Each structure stands twice: as structure tokens, then as C-alpha cells.
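Just so it is clear, none of the values below were taken in a lab; they were calculated from the coordinates. Because the structure is a prediction, the values reported are computed rather than measured. Cβ atoms are built from the backbone, for glycine too; each structure is taken alone.
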Structure 1
Amino acid sequence: MLRVWGGGIYETGDFFDACDEYGSLVWHDYAFACGDYPIPQECLDSIKAEAEAQMIRLRNHASLALLCGGNENFMLCD
């Protein structure tokens with residue numbers, strides 16, 4: 001399994017096409033890492049739109065094992 005870190009990028013369609021072809025599985029984080037993100041409604045709306053856009057873009061790739069909410073954001077929870 002390949003992991004695409006949340007502090008990096010969203011991988012391209014070509015990357016996922018290659019993973020599909022070669023039988024690799026991908027764990028892909030959303031682009032949230034090690035941060036304290038604001039929670040005003042406009043920020044939440046933006047996050048929702050980003051998450052939906054990535055799900056729609058990637059959902060038909062057999063290689064996508066999971067989309068993860070982010071990297072190391074748990075330490076800020078109450």
C-alpha cells in the first residue's frame with residue numbers, strides 16, 4: 001500500500017491510472033496535516049467542497065483503498 005501524505009499534494013489521475021494498472025493500493029490523506037484549522041462556517045464549507053471534489057474525482061479508481069481525513073490532527077481534539 002502506498003500512502004500519500006496529507007501535508008503534500010493530491011496525486012494526479014495519471015498516478016492513480018498507473019496504480020490501477022499495476023495493482024497498487026493507495027491510502028490518500030486529504031490535504032490537512034499537523035495544524036489547527038479554523039472552524040468558521042465559510043472554512044467548513046470550503047473543506048466540504050474540497051472533500052466532495054476529491055471523492056468524485058477519485059471514486060472510480062480501483063487502487064484507492066481509502067481517503068483519510070488528514071495527518072496528525074488528533075492532538076488538537078478535546
Structure 2
Amino acid sequence: DTEGAQDWYIAVGEVHGNRVIFPELLQISGGVFGPDFDPEQVTETVVGSATFIWAGCDAGTMKWQIGSQRGRMNLRRL
């Protein structure tokens with residue numbers, strides 16, 4: 001997030017040529033790991049969208065919008 005805290009997001013994408021479009025980016029919160037896990041405490045909130053654009057097998061770009069914030073990250077094979 002903007003304060004440097006860790007966030008968790010999930011999304012289901014649609015493939016269109018060299019793009020994967022994630023129309024709804026969901027922020028996941030409220031859960032804990034381990035034996036105290038309670039699925040009733042987990043919440044999903046739609047916060048934005050994302051797109052992966054592949055330039056080839058080894059590189060691409062991820063673009064996202066979360067609320068009013070936009071971002072971009074280059075991706076490469078490790």
C-alpha cells in the first residue's frame with residue numbers, strides 16, 4: 001500500500017492476444033495463517049484492475065489501477 005505495508009490481491013484474467021486483462025482486482029484481508037484460520041474472517045473487496053502485456057516468452061509489463069493510483073512494472077523471466 002502507500003504506507004509500505006503488504007497487501008494481497010487476487011484476480012481472474014481474460015486472455016486477448018498477448019494480453020491478460022484482469023477486470024476486477026480483489027484485495028484480500030482479515031485472514032490469518034495456521035491453525036487459527038477462519039474463512040469467515042476473510043474479506044474480498046474490488047479495488048481496481050490490472051493488465052499483463054507480454055512482449056515475448058521472457059518479458060512483459062504489468063499495469064494496474066487501484067483506486068486513484070496507477071502503476072506499472074516490467075516483468076522478466078528469472
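If we compute distance in nm of label points 7 Å out along Cα→Cβ at positions 41 and 65 for structures 1, 2, which one ends up with the highest value?
Numbers: 1: 4.0; 2: 3.5.
The structure with the largest value is 1.
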Value -11500, calculated as helix-only ellipticity at 222 nm (-39500 (n - 2.57) for each DSSP H run of 4 or more, over all residues; to 500), assigned to which of 1, 2: 1
Identity of the structure behind 4.0 (criterion: distance in nm of label points 7 Å out along Cα→Cβ at positions 17 and 33, calculated), options 1, 2: 2
Which one of 1, 2 has distance in nm of label points 7 Å out along Cα→Cβ at positions 25 and 49, as calculated from the coordinates, equal to 1.2? 2
Out of 1, 2, which structure matches 1.17 when Cα Rg over 2.2 N^0.38 Å is calculated? 1
From 1, 2, which structure was relative contact order in percent (Cα under 8 Å, 6 or more apart) = 43 calculated on? 1
